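Below are structures written as structure tokens.
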Structure I
Amino acid sequence: MAKWARHAASGLVLAWIAAGAAWAQEAPAAAGPDGAATFPAAFFAPYNPVTAADMVARVPGFELRDGDERRGFASAGNLLINGERPSSKTSAAELLKRIPANTVTRIELLSGAQAGLDVRGQSQLVNVIVARSAQRTAATTYSLGLRHLQYSNRVGWLVQASRSFQIAPNADLAVDVQFPNLLGRGDSRDVLLSNTGAVTGARRVLGKPENIGVQASASLRWRPGPDDRVNANIQLAPNFNLLETVQAEVTGAGAPRSLLVGHTDYDNNYTAELGADWDHQVSRTMSLKLVGLLSNGSVDQRDVFEIQTFPSSFLTRTQTRETRNGERILRARLKWTASSAHTLEFGAEGAFNYRDTTLDIVNQPRGGALVRVPLAVSNARVEETRGEVFASDIWTLSPAWTLEYGLNVEASRITQSGDQRKERSFRYVKPRATATHVLSPSSTLRFSLTRDVAQLDFAEFSSTVDFINAATTQGNPNLVPEKAWKARAEWEQRLAPRTALTIAAFADRVDDVHDLVEIAGQDAFGNIGRGRRLGVEVRGATPLTVLGLPNAELRVTALWQQTRVTDPITGDKRSFSVPLERQGTPGGSPTFNTGNKDWAYVVTYRHNLPELKASWGASVVGWSGREEYRRVEAITYRRPAPRLDLFVETTQIKPVTARLFVNNLLSPDETRTRTFYQGSRASGAVQRVEVRDARGGPEGVRTVGFQVSGRF
């Protein structure tokens with residue numbers, strides 16, 4: 001980590017120690033003897049929240065996560081609503097946006113054992129308690145926003161409206177409609193170098209995306225009787241996207257070398273999901289829950305590139321890709337409170353996943369015939385049938401100690417048809433154990449050991465072509481899930497309602513590391529053996545009263561980790577090669593998305609001005625570079641400065657919140673270096689180098705926006 005980053009981290013620790021002197025001046029934390037923390041609705045009033053998402057974002061020391069990397073319905077993340085896991089794979093933040101803030105009575109912060117549910121893999125959960133239908137009236141929330149992205153010369157918009165209302169004394173319905181529009185522009189400039197560092201040319205790439213979407217959803221909560229609860233969710237999201245691309249390349253002397261003009265349409269582009277669950281109280285000590293989920297997705301992508309190679313060559317290249325995918329899940333869980341010391345769970349889950357892809361590439365010289373471009377594994381249908389049984393016990397050894405342990409046994413079969421045919425069967429035994437020790441009402445220790453199996457990405461079973469970046473990734477029908485033993489120790493300290501500090505250390509032994517491999521002279525996603533991951537994560541929130549700022553608070557989330565695996569090409573030890581994770585969106589808040597990066601942090605400062613009914617704040621987001629190791633090239637991404645976001649908001653007209661924001665104020669460019677080797681990276685002999693200065697796009701772009709949100 002850079003020297004300045006170490007100094008900043010030391011300063012933050014000292015600030016927290018200093019803030020501890022002010023803890024005694026605040027009211028005691030609302031914590032029970034089991035270490036659970038409760039935040040009533042009044043706790044969030046200073047933030048004038050519009051939806052439950054605004055409230056959860058202010059829970060001290062908590063980071064909302066979706067958990068998408070986990071298999072089956074276990075990927076529901078760390079969110080509970082009225083003590084239940086949502087029967088949906090929609091992101092947790094999106095689900096919370098559909099719940100009006102005035103219907104939330106309190107928010108509870110729990111450990112996995114305290115939740116008493118099938119929430120394996122989660123050390124902390126947030127439980128949003130929503131008032132029953134009979135206790136509240138209809139509520140509507142809305143959000144209207146405009147945003148301008150740097151370089152785009154266009155203004156995009158966001159319109160969202162949600163309404164929650166009672167349709168019967170024992171049932172309520174929430175509906176949500178969104179119309180996001182993102183109009184951007186990317187500007188990348190490459191310098192082409194020889195192996196000696198001499199400039200051999202330059203390239204400029206302009207991208208102009210236009211992403212327009214519609215998202216409609218509805219959620220039903222029904223209580224047909226005192227022993228039954230039914231929840232249903234439905235969502236449909238069609239998208240209307242296109243992309244225009246221009247790429248020009250010149251020689252070292254400035255003479256034109258090539259010109260490409262591209263147009264990409266995304267037709268028949270949608271996702272749809274239907275989920276439902278039924279919870280029946282069989283007896284005072286036993287309950288049964290059934291969950292069903294059905295989802296479908298589709299996208300037809302058509303790329304047309306007109307390519308002029310000077311002085312006289314002209315080619316039209318057409319790439320047509322059609323993708324269909326879907327998932328079906330059925331799950332049953334029986335919960336039995338056998339005694340005051342033991343809560344047992346038994347269950348089973350069955351799932352069927354599929355992805356069907358076709359890719360056709362055709363070249364046509366000017367005035368010439370169509371020439372089909374062959375590509376291995378360009379057409380593939382992948383299906384997975386999976387079954388799982390599980391059992392667990394939450395054992396309360398004493399008021400201070402709780403042990404949650406369980407076992408999952410999974411069997412699956414994956415078949416692939418199309419250009420290649422393959423059928424494989426897998427069986428995994430996945431034990432887990434979590435011990436929670438409540439040191440005091442404000443201090444908790446947690447220790448966990450879990451056997452984890454990652455979800456395969458079926459897109460990697462078929463080949464893809466990135467023509468603009470001249471990168472082909474071949475489909476790999478032999479890909480297997482990454483598996484890991486994950487150990488974690490976590491200490492949580494809460495001494496005041498707005499003061500929390502969580503420090504966690506983790507160590508993972510990873511088998512079948514997911515990375516890039518070589519197949520028949522081509523790059524492909526695959527498995528490269530055993531690796532390890534070690535790290536430390538810190539989450540904290542504190543008011544700054546001790547610094548004379550009674551209405552200000554600081555929140556920090558940070559992670560440092562080290563990954564190591566043996567490179568299959570060179571035989572050297574290196575970090576995991578990872579895809580590019582984004583740290584935020586142009587119009588949204590920064591996200592803590594670390595992936596396998598060496599380090600990352602998000603620091604947020606907020607200052608309320610009660611006399612002006614306003615607030616302002618800033619977020620600083622930083623992360624390390626990343627490397628990608630291919631057969632003949634090494635790609636390095638570097639970002640010279642952190643992302644800085646600023647906002648000012650006012651509640652002069654309640655319950656309306658008006659917000660002006662500038663995201664990525666410094667607009668730092670991202671530098672990408674592609675180093676190509678002779679033969680392969682094992683040779684160590686550099687053939688050529690491309691250095692790209694990327695402006696615009698999802699990260700290197702300044703966004704100015706204005707948003708009005710409220711409820712009625």
Structure II
Amino acid sequence: MMFATLAFAAVAVFVELSAGVVIFDDSVGLERQFDGIGGLSGGGATSKLLVNYPKKQRDEILDYLFKPNFGASLQILKVEIGGDAQSTDGTESSHMHNSWEENYQRGYEWWLMLEAKKRNPNIKLYGLPWTFPGWVGDGTRSPYTNPKQTATYILKWVQGAKKYYNLTIDYIGVWNERDYNIPYIKILRKTFDDNGLSNVRMVAADGGWGIANDIQKDSVLASAIDYIGTHYPGTLTTTAAMKTGKQLWSSEDFSTFNDNVGGGCWARILNQNYVNGYMTSTISWNLIASYYQALPFYRDGLMTAVEPWSGNYVVQSPIWITAHTTQFTEIGWKYLRHGAGVGKLETGGSFVGLVSPDEKDLTIVIETMSHDHSLCIRPALPPYNVTPATVEIEFKGSFAALTSLNVWYSKPSYGNEADVFFMKQNKLSIVNGKASLKVNPDEIYTLTTLEVGQKGTFDNAPPASKPFPLPYTEDFEAYREQEEPFNLVPQVGCFEVHNTSDPTHRQVMRQVVLSAPIEWCPINLDFPITIGGNSNWTDIYAEVDVKLGEVNGTNGVFVAARVDQGGCNAFSSTGIFLYIFPKKNNYILANNLGRTSVITSGQLGEVESSWNKVSLMVKGTVAVGMLNGKTLFNHTVPSKPASGFVGLGTDSWGIADFDNLKITSAEDQLHHLHHVKKEDAKLYFVPGAH
């Protein structure tokens with residue numbers, strides 16, 4: 001009886017292995033144009049740590065991202081148009097902090113676009129603002145108050161890209177994930193057309209599908225918009241979007257931790273955004289996870305590079321998942337029709353077929369990602385099943401003459417077995433227009449007529465991982481004017497290197513934002529702060545020279561330890577914050593950035609008229625503050641947060657300068673203090689002792 005039951009079960013399983021017949025046929029015509037797979041740098045400061053990697057490792061990382069037929073081979077690079085405000089993991093500098101000036105040396109998106117173009121001259125460039133300098137809104141928090149002014153501001157960014165870097169911007173957006181404004185969209189289109197930039201195509205509205213309804217009702221709006229871009233659509237579109245006849249994009253997607261489940265998410269949506277939603281481009285947020293751990297959405301990039309001091313980086317699964325499509329297609333290819341080369345497998349998974357413009361080459365991508373191994377961060381994924389199957393394939397039309405296809409294969413590991421990523425397999429034989437392919441859950445196949453394809457690698461592995469170096473010093477002398485210091489990441493405001501006429505402080509880091517910007521975050525962030533180091537630091541010492549601006553100066557400055565948050569939650573940061581107000585001759589020690597939780601306060605005593613050295617040492621539950629080497633306080637502090645970054649900043653919008661930053665462990669600093677014996681060092685951490 002048992003044997004009979006097993007035999008019956010085996011027969012039943014065998015029947016379930018049939019996935020039906022999949023047809024690839026171009027004789028019935030082709031469907032939509034393929035617009036490319038891309039990555040997004042910005043929204044914000046997601047490429048920040050990449051900039052100062054050692055050149056060798058930096059070039060390797062850039063090759064993995066952009067070099068054709070090597071790694072991800074990305075076809076679109078989308079970047080943030082910096083607006084001086086927090087936009088997810090940091091702030092990115094505007095090309096116009098103020099209405100009276102322009103500067104196209106700020107930030108690192110120019111550099112990144114140049115590096116992408118150097119590797120792939122055909123890559124498309126796409127700019128989108130998250131935030132705007134306050135002046136753009138004429139004193140309001142809306143970029144639509146003066147739409148002509150805002151359109152000119154965006155125009156200048158595009159013109160600056162061409163004038164200073166010979167970069168042609170292909171696509172421009174409206175305002176990331178915020179309300180769109182129809183009059184502004186029309187004015188932006190006209191502004192570009194009137195300035196000889198009709199070649200710059202518009203993507204709107206980088207949010208939901210809602211703009212499709214307005215496009216159907218407004219012919220002028222319809223003519224202004226070239227692509228409808230939505231975010232995190234869950235592979236689904238709307239009837240209204242389809243009725244517009246516009247190309248549909250998932251202009252921001254993925255946003256998922258880049259382990260193998262994240263790779264599975266990426267594999268599924270790259271196919272099914274078209275299979276289910278007719279979306280012809282998918283762009284990953286973010287391009288590369290190159291921002292500190294403990295900042296929002298850590299490792300939600302195609303690969304990870306967070307240690308410029310060591311040179312260590314990690315090539316994660318999404319790089320090779322991307323390659324399955326990008327190494328065997330180009331923008332301008334076309335999808336086969338649904339039912340004739342695009343669709344779902346009966347046993348779970350999906351397939352897309354794409355054809356070259358001359359219709360001589362065919363690329364097929366098949367994915368069988370299971371539900372639990374392809375979860376994206378958003379939206380929720382309805383349940384479904386994937387089972388092993390044999391796919392029977394028929395080739396018709398011009399493909400009927402094919403005798404074989406090249407095969408590239410990936411199978412991420414979700415257990416003890418080894419990963420298989422982007423491996424070339426034996427060719428798939430085609431006999432009389434027919435072939436069969438056995439597939440299992442969690443696999444990705446590319447079948448192609450193309451002979452290209454490479455799993456890029458380098459002779460030497462990346463250097464070993466190391467923690468942020470201590471002691472750490474920075475005198476800001478090695479930077480060009482208005483460059484951001486490398487390992488300090490602005491969370492509110494903008495901190496740039498500036499030259500001074502002071503021979504003892506030749507180059508300094510300056511907070512430069514003078515008024516509140518038009519923010520993207522849902523709350524106002526009015527305390528400029530930049531952070532750096534390691535979120536695990538506990539007992540730490542930091543000192544820095546500070547000077548308030550003589551014109552447009554801020555009222556006070558701070559140095560902080562154990563700063564526990566960034567991003568849009570920066571205002572909620574807790575830690576140990578020592579604010580000094582030289583003009584008022586007082587200080588405040590607070591447990592949070594907003595100074596609503598005051599630990600102690602007092603007078604500064606003797607204050608220099610220009611530069612002052614402010615120091616903060618935290619060990620256990622005691623903090624010691626100093627000004628110009630004289631102790632201000634020795635005070636018990638809360639035990640939470642127990643660890644965090646070092647932070648520098650100002651109490652309000654306005655100019656303040658910082659120089660000669662030093663960070664070291666509290667223990668090491670005590671050993672180096674003059675006249676302090678090791679056996680007496682403990683006195684520094686007895687509340688009230690001097």
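What follows is calculated from the coordinates using simple rules that are stated; it is not laboratory data. Treat the numbers as computed from the prediction; the structure is a model and nothing was measured. Cβ atoms are built from the backbone, for glycine too; each structure is taken alone.
Between I, II, which one scores greatest on Cα Rg over 2.2 N^0.38 Å? Sorting by Cα Rg over 2.2 N^0.38 Å in descending order puts II first. A value of -1500 was derived for helix-only ellipticity at 222 nm (-39500 (n - 2.57) for each DSSP H run of 4 or more, over all residues; to 500); which structure in I, II was it taken from? This figure was derived from I.
With Rg and Dmax of the Cα atoms in Å, for residues 255-350 alone derived from the coordinates and found to be 27.0, 83, which of I, II does the value describe? Before the final figure, lay out each step's value.
Values: I: 27.0, 83; II: 15.6, 52.
Working through the options, I get structure I.
A value of 10 for relative contact order in percent (Cα under 8 Å, 6 or more apart), calculated from one of I, II, originates in structure I.
Here distance in nm of label points 7 Å out along Cα→Cβ at positions 487 and 503 was calculated and came to 1.9; which of the structures I, II was it taken from? Write down the numbers at each step before the final one.
Details: I: 1.9; II: 3.1.
Label of the originating structure: I.
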